[in-house]
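Engineer: These notes open a run of structures that come right after.
Every read-out reported here was derived from the displayed coordinates using simple, explicitly stated rules and does not represent laboratory data. Predicted model, so just to flag it, every value in this text is computed and none were measured. Cβ atoms are built from the backbone, for glycine too; each structure is taken alone.
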Structure P
Amino acid sequence: MKILTPQELEDILYGCTILGTGGGGDLNKGLKLIEKDLASGREFKLIGFDELDEGEWVVCPYMCGAVTEEEQFSDELEQPSIVTAVNALEKYLKKSFKAAVASEMGGMNTAVALSAAANLNLPIVDADAAGRAVPELQHSTYYINNVSIAPMGLATEFGDVAVLEKVRDDFRAEALVRAMAAASKNSIAVADHPGPWSYIKKALVPNTISYAAHLGRIRREALHAGKDAVAQICNAGGGKILFKGIIKKHDWEIREGFTYGEIFIEGMAEDTGHEYHIWYQNENIVAKKDGKFHVTIPDLITLLDENAAPVTNPGGKPGMKVTVIGLPAPDMWTTPKGIETFGPRYFRFDTDYVSISSAR
């Protein structure tokens, strides 16, 4: 078990936001949430796969909703709602959870999992159920590995608390939870995928929190040393620079509990004369270069600003200089079921998966 320092927590959240591909929540809010917990004396404990007994139960706490420029979560409401959701599930199951697992990598959603664990005096496992951020509940490695999402604990900032004992499938769970989020200022706390470690661990992407910490540390140290932080991040993650340019147009809207948008980037430097177009549903889903598909999910498409800070949706402003980078998807996403669940055709794009390895 490792006690995470404030610097390590900051590095983790920066790395998670890079892996969040525009989604996963607002980094600044995530940092503030962790700072508040640290000021209250909370301890953040990280454990590896071999530190849990097979029969110990774990839970996955997170927030579900749309990412907007407006304040969607208040610090006063965030923490109680997620803890309430976990407590409701423990009461229903008559089980005590021994660790928490992050649902995805994201500046806010991983912070929520870390905060929930700290406030429940639980460690968080060095893993998650996506290896990146994802827009819908069935977009998880739990679903790929047939691990049940239910029962689910739910809580809103209005004081509503519910347990979904059973759902038909993850798609139905997505519809139900998204509807509740849309009726609750686009924000609902969820605790799901409860189960013994022997059942849960097969579905997780291991070592992702350590990976996020590594990316965040690489960025910080490169900036401090005056090095090319974007190039350092790509090298550390086995990725590549996809495009450099200036945002010339950004259209977005909130619809059905999601933030949808399109970003148009005018090329500069070696990309002068070219145009890049990114479509997102919370997370960046597909990218086109000069009208042709360039990179698609499940690979990661991330925008970094001039300070190599990740840009979350819908924060990209016209006139902002950005570098688009691509990182490879975790292996589970590139399986046939992974592509079927979280490939471009799921979002009705007429293309097969286009990996960063083929991007020119």
Structure Q
Amino acid sequence: MGISQVARGITLACLMASGLGWLQTTFAQQWEMLATGSESSFRAIHALDADKAWVCGSQGTILRTVDAGKTWTRLMIPELQDAAKGKLEFRSLHAWTEQEAIVATAGQPCAIYKTTDGGSRWERVYSNSNLNAFVDSMRFFDAQNGFAVGDPIDGIWMLLQTKDRGASWQSVASPGLKAKEGEAAFAASNSCLLVDSKDSFWLGTGGSGPVGLVHRFDATPDLNRPMFATSEVTTMPSNASSGLFSLAIDSSQKKLIAVGGDYQQVDLARGHNAMNESPMAKDHVWRAATGSSPRGFRSAVVYASKYKLPWICVGPNGSDWSIDGSAWDGLSDIGFHALSVASDGTVWASGSAGRVARLR
């Protein structure tokens, strides 16, 4: 047994000795499963607190709960009703309250919609007629400022910014936002994009070999002249089905974690996590975890300070958690796609077959 494994064992033993009985429960019992009445695949979730959350996914499905998942309201955008019967997907989501939220389609039609009355009415606040337009992720730094990113069009990343609570979106177009040939972002969990401030973000990508990339964007007063630094994540291979899928940072902004892998080889036991211990430095150096890795492909990761083991990641074959991001232990064999940490610290997850759960 390596030093990191010994340390992890001691840490877990101490936590258990301190009376945290939940560490002794079975893997499945860690998640409280919530019946949604849907069979959709939920790729985006935004939790407001322990009781209120929004989810969206395949077949144009948008759901909302205000009673901890006891009941769910299915919401429909009228102009998309016909498209929802086919392959329409919502994979990007943000909610401010139980009444106000915004969603973006993945693929065609490419559009962003906002509601301020709990989903009774929706306003289209952005649309793009380019057949290659595809929104991968949408994230907000605060109540007013947010970014949305889409796959490259003619070799340039599709980048949008809002400064008015999603009411309008402006394109940030610059040759500095050029992508590698074949490079793309993954719309698997609405978390390939990590917003740091109203003028900066990280973007994890894949799709083009040989390794995954992280782009660091820092806007200047002239948004068309942004700083755009790129770092290679050599521990995570990249091809058409693999790369970086999700990024998360701790509350002190001293550790940045990336997860991903190959979604066509979900049980592959390598190439699906990395960490950066100086994320605010100009030189972004990534390294592999020193201990055990997550148990397969992972599409989402979060930092949840409410929990003694605050790093949590999920994928189709289960979920894992870590005390420091360098050594991971199994949490559950239940598969999920996406994660959200509510303002009160509660962790929610969503996945295929209408699956939604809260972490106990």
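Engineer: Suppose distance in nm of label points 7 Å out along Cα→Cβ at positions 144 and 336 works out to 1.5; of P, Q, which structure was it derived from?
Structural biologist: P
Engineer: If you work out percent of Cα pairs over 21 Å apart, for residues 32-95 alone for P, Q, which one comes out largest? Walk me through the intermediate numbers first.
Structural biologist: Working: P: 44; Q: 18.
Structure P gives the largest value of percent of Cα pairs over 21 Å apart, for residues 32-95 alone among P, Q.
Engineer: Here's another thing I want to ask about it. Of the structures labelled P, Q, which one yields -1500 when helix-only ellipticity at 222 nm (-39500 (n - 2.57) for each DSSP H run of 4 or more, over all residues; to 500) is computed from its coordinates?
Structural biologist: Q
Engineer: Turning to a different aspect of this structure: Using distance in nm of label points 7 Å out along Cα→Cβ at positions 120 and 136 as the calculated read-out, with 3.8 as its value, let me know the right label among P, Q.
Structural biologist: Working: P: 2.7; Q: 3.8.
The read-out comes from structure Q.
Engineer: Quick check: 15 is what I get for relative contact order in percent (Cα under 8 Å, 6 or more apart), calculated from one of P, Q. Which structure matches? List each step's numbers first, then the result.
Structural biologist: Working: P: 20; Q: 15.
Derived from the structure labelled Q.
Engineer: OK, next. To which of P, Q does the computed value 0.8 (distance in nm of label points 7 Å out along Cα→Cβ at positions 248 and 304) belong? Don't skip to the end; give the middle numbers.
Structural biologist: Details: P: 2.5; Q: 0.8.
Derived from the structure labelled Q.
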